[in-house]
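Heads up, there are several structures right after this.
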Structure P
Amino acid sequence: MSEVVPSVTYAGKIDPYSEVWKQFRKILHVDLDAFFASVEQRDNPKLVGLPIAVGLNSARGVVASCSYEARKFGVHSAQPSSCALKLCPQIIFVKGRMDAYREASEQINQIFRRYTDLIEPLSIDEAFLDVTENFKGFQFGVECARSIKADILKEVGLVASAGVSYNKFLAKIASDWKKPNGLYVIHPARAQAFIDKLPVKEIWGVGPVTQQKMHRLEIHTGKDLREKPLKFLVDNFGKAGMSYYNYSRGIDNRVVNTNRVRKQISAECTFSNDLTNYHDLKNSLVMVINKLVERLKRKNFIGFSLTLKIRFQDFKTCTRSHTFDHPLKEAEEIYKKSIELIKHVDLKGKKIRLIGVSVGSPLTINEEELLLPFVEF
């Protein structure tokens, strides 16, 4: 693949190399563009420039990733394969290869480690990096970002987008701003003007339901959010209100966490044929929970909360959760508690497409030390 690294784009008419940066952290968010699909196109040049989807072309298939050529037709990840095929009849389905994706991800992480030890992976294809002090001696974050993108393209054959700013909130937004192959800088001196124009859906933690509530409260932009008093936001959004208050002002003091704690372990099953009776659902639940317990043991994970997920034929999904005063480890107990959660779901006349179970709320180090004597017995 030829080396094509874009010129930098930045919010506002301010030099991204200005001296103002010296008093701020330099945070990058690096995100691989259409990662799974890009790996497939890299390894099979015949697929380059074509609309492809990683996933199975079947009645129960789901798109795991798709190329930008497919996205032009409205195809996107987590979409039923049948829907993708209707939107783009010429789409090419490719079976996923997790080994190839993990190998590429590790190569990219090795590149990151040449620049800094402060790396926070978010998933297999994205990470935060704190390059305030970096091994290459770059003075500005944008220099690091440009160099990392070039290394990934040259050594791994993949294209990444990068966002540069003084905190994680803004770096994440920046990396999405000019995809694909983007390099976007949100300068400290222009951050507030940038945030003021943001639709609230771009604010970290604002999902569809919260967005609708904000719109009902006449909050449509970052500026609208900033103009609301802290008490108003906390009264309407609880603890998240404090975060919204800070984000609307460009405040995010979270550090790049190199020791991220796994929050949950899950297992799920998508059925080849929709389930229509309670007996089949319980049998399938046993299989899912056995898989979950295997993963809990393999990862040495101890958690206190149980979450049940059920997706219906129409793709509507409901979840039910409960937190316990003791760790969940045994398949029998997880099964019994899951059955209790199912009782709180209206299943009448509904066909079930997927069922999933997860254990979360892990122990902290201090809690684990206190509980170990009891866990053993």
Structure Q
Amino acid sequence: MAQTLVFGPGTFRRLGEIARALGLRRPLLVSDEGILAAGYVEQAHRLLADAGMAVHEFDDFSPNPTSDMVEAGRAFAAPLDIDGIIGLGGGSSMDCAKGINFVLTNGGTMADYRGYGKASRPMLPMIAVPTTAGTGSEAQSFALITDPRTHEKMACGDPKASFAAAILDPETTVSQPPNVTAATGYDAIAHAVETWVTTRRTPVSELFSREAWGLLRANYPRVLTHPDDLDARGAMLIGAHFAGAAIERSMLGATHACANGLSACYDTVHGVAIGMLLRHVVCWNANGSEAIAERYRQLDPDLPAVLRRLAEHGGMPEGIGAAGGRREDMDALVKVAAAQWTGTFNPRPFDAKGAREIFDRAW
């Protein structure tokens, strides 16, 4: 988790102060085009400039940043002598910020850092300002970067890739379109559910998972029906952060592996893919073992039904077919899903056969 965590309405205005406390003078501000259009980049630039900093902005990446996009960011930053990086936006902004940090400070390409602990040199200090309650990337030392050739998401982690500070300001999430609130929020819900059962879970990750589930379950419908409710927005941000902290310790499972298959084949929005899959993965896992079923019941006595209701609140498609999926693409979906690293931590052994069974359930 970030060494410094600042939470509350209006805390975004402390960005300059926090950056200066970290010794930043020439930060790189990494933020996607949507956040630029919402005016947050201009606001961040002004806050940093007022604190005496020379700010450089990079936004040439997509919602699923690839290693090529990270390299573009490195090439942009290399001649600027930057001394810190700020990730402003959703998970893609924070992943891209981490990725740029890896290759800018340690050289090579993102593929060289696949796995954990492969950065041999110091990395630049970073600040996270999440504007969605979704990935919880600000609580993690992993960057998820897509290989543009295989479409596989590479998990590249290192303790040095943790954010030095994170600012959780619910006011920055209010401007999200409803579909973004729905998709990112359901992704956070999946993080709480999947981390609760993974093979790498720990007593600490379980504390984060359970607390995240309680916050997210209670407030997800609220932020969709009352989007200006800052208390609910704040609870979602903290819930997503706790779920991200759980991921850091326990990793994820088959839901995310299969969702990456849908994103690779159809460019499905990640949270929407999760919304179609999560309850089916819960049922598939529970059918594999009474011990896994009992774990889910400890989280909620009727978890699949609750997840279905939450998905309906979020306006998720009823199934893959309803979202435009084609049965003739099944082999391609299965191939991508079975290759995902996250599937290796699923509580029920997950392979191509399992992926096919899950896709069939979710169709």
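Values in this text are rule-based calculations from the coordinates and carry no lab data. Remember, predicted model here, so these are calculated numbers, not experimental data. Cβ atoms are built from the backbone, for glycine too; each structure is taken alone.
Taking mean count of other Cβ atoms within 10 Å over residues 282-289 for each of P, Q, which is largest?
Once mean count of other Cβ atoms within 10 Å over residues 282-289 is tallied for P, Q, the winner is Q.
Assign the value 0.85, calculated as FRET efficiency 1/(1 + (r/R0)^6) of positions 66 and 314 (r between Cβ atoms, R0 = 30 Å, to 0.05), to the correct structure from P, Q.
Computing FRET efficiency 1/(1 + (r/R0)^6) of positions 66 and 314 (r between Cβ atoms, R0 = 30 Å, to 0.05) on every structure in P, Q gives 0.85 only for P.
Kindly point out which one of P, Q the value -16500 was derived from, the read-out being helix-only ellipticity at 222 nm (-39500 (n - 2.57) for each DSSP H run of 4 or more, over all residues; to 500).
Q
When volume of the Cα convex hull per residue in Å³ is calculated, the result is 175; to which of the structures P, Q does this value belong?
The read-out was computed on structure P.
Looking at FRET efficiency 1/(1 + (r/R0)^6) of positions 98 and 346 (r between Cβ atoms, R0 = 41 Å, to 0.05), point out which structure of P, Q has the largest value.
Once FRET efficiency 1/(1 + (r/R0)^6) of positions 98 and 346 (r between Cβ atoms, R0 = 41 Å, to 0.05) is tallied for P, Q, the winner is Q.
Quick one: mean count of other Cβ atoms within 10 Å over residues 50-57 came out at 21.4 when computed from one of P, Q, so which one is it?
P
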